[in-house]
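Asks: Before anything else, here is the set of structures, which you'll find just below.
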Structure P
Amino acid sequence: MHVKIAPSILSCDIGLLNSELDRIASADLVHVDVMDGHFVPNLTWGLPVVEAAVRHGGLPVDTHLMIEDPDRWAVDYANAGAKSVTFHAEAVTAPITLARRIRAAGAKASVAFRPSTDPGPYLDFIDEFDMVLVMTVEPGFGGQRFLDATLPKIRRVREAVTASGAQVLIQVDGGIDRKTIIGAAEAGADVFVAGSAVFGSSDPDAEIRFLRSEAERILRGTRFYQA
């Protein structure tokens, strides 16, 4: 189990995208939040920004689609060069079919759950996904406070993944910082999206390294840890 830190460009200066990406060179992924103003009450960006992040190179692009009709649009993001494409369980019509289409296009497939969504119906076919994203805030805006009530859900998903024997990552997104990463790692998360904690730091690369080290320290003490 290897910890990954994925800074969200939702918290960066998007007008200086290339230089902002240079500031997070020690990250494992760059997280791009795509919002359509319908599935969530915010409008961000779409394929052009993902394509720009891909062209920059260096970091694999992890795309989080907070949009209606991901069945129609998700594969376009894989074709644009995103290494991971996440769609929401609440918006998708055919999750297994879509996950397989994303994989066929050369990207990892991930399913996301809002804080109040029960992941139970997905746990029996968890191996159809490369990653599960448990939202630790309500999706739509950066800078929100981490919801401790999501910790049992993270733990439940991790236990299902462990029982299945599948190699599935568990990502958390929302309010991740030096304090909240501890509980999330204890619950079994291994991919951490951090926006304001990273881009709000005077030294984003140093903050990434600290968060990774802290999460690795915590995970080594859990029963989920595998060297």
Structure Q
Amino acid sequence: MSYTSQVLIGDQPRERLLRLGAGALSDAELVALVASIKAPGRGDVALGHKLTLECGGLRGLAAAFPEDLTRIAGIDTTGAARLIAAFELAARATTAPANRVVDSAAAIAEVVSPVLARERREKVVVVATDAANRVLRIVPVATGGLDWSPLPVREVLQAVLRYDGRAFALAHNHPSGDPTPSVQDCEASEAVRRAADAVGLRFLDHLVVAGSSWRAVR
């Protein structure tokens, strides 16, 4: 093997990451590597760059839906799933509540706002806590359209019990930007409260988040 071929092999994104760390790679290289892009004749990194540009940069890429990613030739559903999973792991690493106690609506808002702020569709999350209201996990349980999301009561309770929770809060976003709870929000919240009482779980609160604003559902 010639010296030239050794340099070329060593300069591939994967090898350079292992030798120098992830910081040595460009955004396009990281995208191509995470998505396992294989684009014969086009260039894997070039396609990663195209994908990043068409989604509006890394922030847009992080918020993209699977259909946004697979719309670009060369990105399949597996690659889209890899990218979405990578961004979700990064988000969890930076926003993971470490033994946060949610003893008020404001404390719940602090925990869920970073999770819901980047959502373009309405999403419902459950904040499962232990008996002392320490956060165990934030679990998405439903995703809807631009202005609605069903509230599956059974999935809410199962999410809490799955992580040995003793109490929980609900939160969902309003992509419209208005945090005012709807009549449906109030009815859903009451249904969850009754179901929680029936299985011995404490229902802490239900919040509507819209950007930097939030309201409790009463």
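Asks: Going by relative contact order in percent (Cα under 8 Å, 6 or more apart), which of structures P, Q comes out largest?
Replies: Greatest value across P, Q: structure P.
Asks: Given a computed value of 72, 32, 28 for Cα extents along the principal axes in Å, which structure among P, Q does it belong to?
Replies: Derived from Q, not from the others.
Asks: P, Q: which one has helix-only ellipticity at 222 nm (-39500 (n - 2.57) for each DSSP H run of 4 or more, over all residues; to 500), as calculated, at -14000?
Replies: Q
No value in this document is a laboratory result; all are computed from the given coordinates. Note that the coordinates shown come from a computational prediction; the quantities given were computed from them, not determined experimentally.
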